[in-house]
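Listed after this line are the structures, all set down as structure tokens.
Where a number appears in this text, it was derived from the coordinates with a stated rule and is not lab data. None of these values were measured; they are calculated from a predicted model. Cβ atoms are built from the backbone, for glycine too; each structure is taken alone.
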Structure I
């Protein structure tokens, strides 16, 4: 969150905090560099998508699909884990395999480097208090920066990768992931294998599935869930940052105006979450006849909170600990699919079991590493304080208005007489 005093609108910031367009929402959000590097190692392109460099990510994902398939990397990996080393060596197309190595290493290195640079840019944008345009209207779409539930994005991507991204406002990313998921499922015969697995026909599944294409799915599935969750968090944070700047700008513009005086006045203080209702209630109070300079609306600085497991719409401050859980889900999802080719339940069932088991194993490791008391879901935080000085005759109408606009609570300041 911005920690510097609002900068004058006369000076144009050099560093952007985020951008909203018909193509989606993106932001200069501080990401952990080693997590970006790990996702690039799991699948080239994922690390760049994690840090918001979507064009780089798309290019590297397409490269991975083409070169990995030509070199038969996935088949060689699966056979190696099954102990069939000679067969693995025979599968590799050396000409394509040699092309694979350099770009794979580059993907890991560059995602780490870019995450570091983005973090620097974020710090400079915070200092400058760069503005953000909260909406974009075009012939094709209406994009509005709004607060959403991170777990809803997670669930939609769990049902079908890409849907969580569309929910979060990333139109191009969601379309790409959804199309890619459909294509890879088709090439790997995953849907037919899924049907046979859940009908109990386990013996026929290894013969149905195309191993080379199927091993793309666990990494893609886990990343799509994780990226949808983090993207909604970042969009919510961007909304908070934009509204904080608006409120500070408003306070600065009204600070030079004298407060209207009245013999019989009341002061009402209310708290709100960051949402469109904050700006709506300000305009509604002005319509009641309260002068703008008598309405003080400012963001509150919250004290440090406990680490939590799941972010909510009420608090998204990057302190949740699902990174390790999703990494574990990816690793064990891939291993489950590989060993499922030779185990009785087949790659579908074992891949899902590995995904779930890896998630909980990674989650437990995260808990052990933090070694502190945690909350399961992030708690509600005080975000915006609105103070209204108005004639006593308006008190009832004002309180009714605050309730209708979802104020968290309010208090009428008692008058002191000397």
Structure II
């Protein structure tokens, strides 16, 4: 007799519970001591936990939240509330369901709130004809979503983890992405289709709950691939994704669902899907990133600017396909140096595309080679996650090496 699968609530509690501090194996301790892994000053401690309560990446007051120039004037005059990222996703879905009867929300266990609780209470408030569970078939639920979108609905399909999207890969890259192109001037398309999925490492995801497959979709014309960094971004970008007439892959960094908390405008608003955002101005070096690694970059920048007296510009791509080349190139032509940081593997990653574009369009303005700080090209073993993804020390070292070139 096969063992029964654990209830969804048990799985959710396991994935989201606080984890014990990570301890190096004795062999790893020896290797760490024998290698010069950081050029920081002696005694420096760079790889501390991210201070989400004080990071400049998040809006900690209503005043700073409402100063965002991308918000419409009526929203900037309104109120904010302090929420985390999964609640911001819930807010966006709730507004879409309230304002457009064509909106549908479905996926595996979404009727009960989903693993990360992003769809909590939506089924009870809007009925199970519009918010409902699907069979455990990613290919099936995405195929259904494409059909619903082609009939004029606005389906938001949830893949429980980005790691589970691969059975639906053919539906996405062979059907959803080509629908408008093959329809010519008939006006038929599957715009309004949004496929949401939690992505990236969470500290203890191991082989099948830690992957970052965004680059697999960024090779496909006809799709938009969006990765928000914060609750404010998640709400505004998701509402824009539901409204656009392009199929959107919307990837939510799972570690940020509860960790990232900030003041978010109460009123609905729409953020651009085709524009990167300069989070911090600088004149000596440009760092380009997206999603969770932006917090790592911010901490590394604070340490590097203090130690080296440099000025670092930080850019959030937000949409990694099609990405905002103009904003990145303008920054690099000003600073003359560039680093790209992301969790996913280096080989054929987003960083490779950004670096190639920079050398092609801004080569004569570069003072150093474009550097990439990324995840290693390996599968994510359970106890090795912290070795694989970029940390503050690696970004700090990249800044120093690029400045010293």
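Points worth noting:
- Given -10000 for helix-only ellipticity at 222 nm (-39500 (n - 2.57) for each DSSP H run of 4 or more, over all residues; to 500), calculated: source structure among I, II: II
- Structure (I, II) behind the derived value 2.9 of distance in nm of label points 7 Å out along Cα→Cβ at positions 116 and 396: II
- When semi-axes √(5λ) of the Cα gyration tensor in Å is computed for each of I, II, the one that comes out at 51, 22, 18 is I.
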